[in-house]
Structure 1
């Protein structure tokens with residue numbers, strides 16, 4: 001993989017395009033992304049990240065608005081290169097508590113990309129067929145082919161989050177009693193880490209976003225859904241019930257991030273109380289990741305050149 005460090009040595013910094021879009025120095029953009037990037041789980045605690053953070057004086061809301069407008073075009077350009085190159089693929093995982101803004105982040109940041117090269121999978125309660133297989137099976141089926149971007153709206157992490165908080169769900173998976181023990185969550189986290197390591201070694205860029213909303217902001221957004229008839233459809237009684245497990249979910253996230261954060265599969269703990277800032281961080285992280293790999297067009301073979309020359313000649317002779 002052509003790392004950012006390698007490209008900087010060559011004189012092409014992977015943050016150049018992000019910095020240009022934001023009209024900020026590259027060092028400032030790096031500081032913005034690194035503020036929320038977790039590449040080692042050692043000592044990780046979600047409580048150390050403020051949901052209402054906006055990076056202090058690093059960036060303003062006006063700059064964030066400019067980024068969102070410009071990054072749509074830049075991501076479209078990079079995605080087209082990714083598709084044409086046909087070697088790398090990208091997997092973006094979005095996890096969050098209810099009403100944190102996953103759908104909005106996906107919609108706003110990726111609004112300009114070609115739908116042919118991007119697909120979104122929203123993982124709901126598993127079907128009977130999915131429950132008859134191992135816990136990674138349904139996610140493996142949704143992985144991106146080379147040249148594509150896959151968005152997981154919730155993901156394989158639900159198996160160490162929702163299923164862990166509601167352990168009765170484990171019974172639906174009909175596992176042999178011999179493999180169900182208190183170690184099962186650690187074993188699943190190890191399996192996820194191995195799974196992501198394998199994907200990275202096969203050319204999949206992995207970005208994992210936890211949209212970190214506060215309990216107070218979640219309450220405000222849920223109330224908004226109840227007060228606006230246009231948003232009634234968004235409200236679910238289950239969202240209200242899940243608030244009662246807030247501490248358990250955060251404890252599960254602590255362990256999940258600690259066990260699976262790695263340089264090849266980083267987590268981004270993105271403040272989610274201010275949607276404009278959420279979109280800024282997600283967009284900047286995606287641009288940085290895509291711009292850090294070599295997406296030069298495939299080399300033209302002599303045979304390909306001859307074929308193109310012949311096609312050009314034929315088209316030139318005909319009306």
Structure 2
């Protein structure tokens with residue numbers, strides 16, 4: 001992310017204040033979709049539209065801090081752009097401390113935007129005037145609920161959680177084939193630190209992405225167009241948000257994964273806890289597979305390198 005988008009960030013605090021003055025009290029708050037889209041574009045905006053000025057300021061401040069740190073790391077000479085990391089001659093992905101930390105600040109900023117969008121939508125849907133306008137249940141899960149979901153026995157014991165995770169679990173435990181992409185960190189960062197960092201990063205990704213793509217988008221689109229169209233729309237948008245660079249999922253792979261997570265949400269009466277659990281453990285187990293080396297490699301029956 002270069003200077004252009006960042007110039008707009010300085011207008012965020014006065015914009016939030018202006019919106020607060022225009023919309024005023026929660027009784028004049030915007031519809032849930034406006035609140036969600038407002039916070040997606042400028043985290044905290046939806047909270048201001050809902051009349052939650054303190055939350056709006058908190059989301060905006062956190063987003064600005066993370067975005068500024070991301071900008072600083074990206075501009076360092078040793079930061080490796082995404083399109084320059086893969087070395088297909090050795091099937092490795094080059095990374096270093098600056099790149100990993102910078103990426104995590106950027107992902108963190110995006111997660112704040114995603115969750116702020118969902119939280120604004122959830123709080124707006126809770127207002128009595130919207131109770132009868134939607135055919136889908138209003139979201140109710142808090143940040144704490146979603147953060148603890150990957151470790152909840154309620155979700156982990158289900159076959160629909162265990163079955164898909166057998167794929168990344170196998171990849172994490174099997175020896176790395178020479179055909180598998182693996183990380184090649186330089187001396188600036190150790191693999192043990194990477195495991196801890198990816199554990200925390202994927203927790204944020206699972207909460208942020210499930211909150212937005214399922215908690216807001218799948219819920220709202222299903223209410224507007226029916227569950228099948230809602231699932232298709234939210235899955236397609238989720239797929240288009242992935243580009244398949246440096247070990248990330250392709251658009252097709254992410255669309256299929258998103259469809260499964262959306263289906264889980266719908267069968268759970270639109271609760272997203274199970275999706276957060278599946279999303280987190282898939283990503284984390286996949287990252288463990290990427291952290292293996294090609295030393296003493298043996299050929300495995302198949303090769304998958306997808307993180308969502």
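Below, the figures for the structure above:
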| quantity | calculated |
| --- | --- |
| Structures 1, 2, by distance in nm of label points 7 Å out along Cα→Cβ at positions 35 and 291: label with the highest value | 2 |
| Structures 1, 2, by distance in nm of label points 7 Å out along Cα→Cβ at positions 139 and 227: label with the highest value | 1 |
| Structures 1, 2, by Cα Rg over 2.2 N^0.38 Å, for residues 91-178 alone: label with the highest value | 2 |
| Of the structures 1, 2, the one that -19000 was derived from, the read-out being helix-only ellipticity at 222 nm (-39500 (n - 2.57) for each DSSP H run of 4 or more, over all residues; to 500) | 2 |
| Highest-scoring label, criterion being distance in nm of label points 7 Å out along Cα→Cβ at positions 83 and 251, among 1, 2 | 1 |
| Per relative contact order in percent (Cα under 8 Å, 6 or more apart), the highest-valued of structures 1, 2 | 1 |
| Among 1, 2, structure where Rg and Dmax of the Cα atoms in Å as derived comes to 20.1, 65 | 2 |
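Any read-out appearing in this document is the output of simple, stated calculations on the displayed coordinates, not a laboratory observation. Since we're looking at a predicted model, the values are computed, not measured. Cβ atoms are built from the backbone, for glycine too; each structure is taken alone.
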